[in-house]
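In structure tokens below, several structures.
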Structure P
Amino acid sequence: MTDELVVPIARDVDVVAARQHGRELAAELGFAGSDLTIIATAISEIARNILAYAGHGELVLKPLEEGTERGIVLIARDEGPGIANPEQAMRDGFSTGKSLGLGLPGARRLMDEFNIVSALGLGTTVTMKKWLPR
């Protein structure tokens, strides 16, 4: 099983690769059905945000174990301009670009845990976790 996979995000084709790798790792970990689609969709949303706002970055995919719980963690990192108000960016419909403003809040709804850390001029890190159903 993969310990950790780092997928560089710099072009549209990288979003597709990240989505595919994430889906494959999730299946290896025991996710099935709609959970695979949910994980792949969250990856797409976050990776597209990297392209749109930072130009490039990376997505780290890795298995997650905490006690008896197992799942997957997705960490999206970039060194872009950062988000001035992360709380506002998490509201449906808010966008500083030309999008619908659904990417970050949509990804948050799809995953079990979601955390965003951003600093102006330093970039953004989004950490998302999805736990295997019991």
Structure Q
Amino acid sequence: MIDTNQIVRAYLADALVNPALAGLVGGRIYCPRLPENAVLPAIGFFTRGGTSTPYIPDILTPSVQFDCWAADPITARQIYRALYDSLQGIQHVKVTIGAVDYFILSAREEVQGQDLVDTDIPGYYRTLCFFEIMLR
């Protein structure tokens, strides 16, 4: 079985492929959630479901929730825009983990970024969005 979270993280954390995103969050891309007292700005994400087919078992299409965190709402929105630019519409992108090649066959935004304020943790702002990502 493919570890969809590992593939998504490896792709997003590649500073050569996603320089704008790396410039905003560096390597602070966490799955499934940000660790306690995480340095901001950062991204937290997790697979929340999705589809697969028994006829093509090596292709998965997870729905992934992304939380773009920052100390202010403007930066949270900037991270979301960089994430959007990194994912929306990509096709057949190779991601190598160890000696194994995986492919992001496609990615499309399911729900546009929603600006939210964390009422439990003062000074934490996030932009929430969802992407459908097809992997092989």
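Values quoted throughout were computed directly from the atomic coordinates according to the rules given, and no laboratory measurement underlies them. Here the structure is a predicted model, which is why all the values come from computation and not from measurement. Cβ atoms are built from the backbone, for glycine too; each structure is taken alone.
List of remarks:
- Structures P, Q, by FRET efficiency 1/(1 + (r/R0)^6) of positions 42 and 82 (r between Cβ atoms, R0 = 25 Å, to 0.05): label with the highest value: Q
- Read-out mean count of other Cβ atoms within 10 Å over residues 50-57, computed value 18.9, structure in P, Q: P
- Given -10500 for helix-only ellipticity at 222 nm (-39500 (n - 2.57) for each DSSP H run of 4 or more, over all residues; to 500), calculated: source structure among P, Q: P
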